[in-house]
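As structure tokens, here come the structures.
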Structure I
């Protein structure tokens, strides 16, 4: 299992939010400096999210490009990727894969077109869940579709990997959604990456035991609950 530090960008700064709510914002500094810090500490992959684009209130494309240019590790990029042009731009400037969320759920044809252009390995679909149902539009809108239903649909399309986030625990550091992760891993054959709720090293162990291919970690690292090296030692 990979441990993947998160670099969430809002208004050009690296931030962490609780449950995606802007009013909970904590600012941690320059995204480029933070990305380089995690790589220096041993990260082999990073998770970069443009929160402004996800919320449809602008974008941080220039800053994302700076992050991609500053590191030599795999970087998955998401947040407001709603057009083929933007997806291809991100892949063209160094993203190892793009993460599709709202656009994938609302427009499956967009996913099919991107798969034709980029191939499955470079396309990840984010399934953000609140009470078992997928949430979209920066988590502001709840759908009636279940995580497992959509996961199987995207797997059949040829998507290379899934990112499961439990919105109910995102940013809370109250523990990962182990049961949901395990169910999703059991429902599909493609890699499932998990995010949300990590607050202790035990959560890293739990995610690994649940079968996650990777665990995105944000708040716990930024608040010093444990170090990246400690987390990586857990999975060795």
Structure II
């Protein structure tokens, strides 16, 4: 019994020591992102998005991003996307690194009355190259990342009798991002993102969303974490190049 008590006391002391050594930095970020869907047929859609990201009350640059991918409708509520993203990151308002990120994803959705529940599984291959004096260097870092997002859109207010698609939605979601690879030592949990926001759906082809993103993750140093309060303005536009309609997931 004394031995068990000693083990318990040691465990509590180690836990307290670990927590005492934990370093968490805080920041706030502001993201503005435009999403586009070019619908070529009932099966094929080109997805793209571009964003600018600022940090600490728009004071400094954080990232500029560009992503494009080809989506294929596998089943009525299941589609796959493959594409590539390019991220340019900044430090003290100067470009510090560029990331090339090929990705593949599967999206599926379920309807519960008027609410739409979405699942997204994404696999990313990430190459990083440092930028020095405005030039991309030959120094390369590499890792994989796995992402799973659960997202729910709930209509809360109908805004037009003549336009049924014009409504206000409550959005709730969570996304976990897991790193993998030889260079990953401490930050296997890259980030967890809790999402809460509102979307104004003007019609079936145009939506404005405002989302609060509580982001928390570990950095690639012992007991070093970062927590970000992110305010995210999104604009989503669908352009149909076919007479057929497509159910989006």
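Taken together, the values in this text are just the output of simple stated rules run on the coordinates, not laboratory data. Everything quoted here is computed from the prediction, not taken from an experiment.
Table for the structure above
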{"quantity": "With helix-only ellipticity at 222 nm (-39500 (n - 2.57) for each DSSP H run of 4 or more, over all residues; to 500) derived as -3000, matching label from I, II", "calculated": "II"}
{"quantity": "Ranking I, II by Kirkwood radius over Cα pairs in Å, the structure that comes out highest", "calculated": "II"}
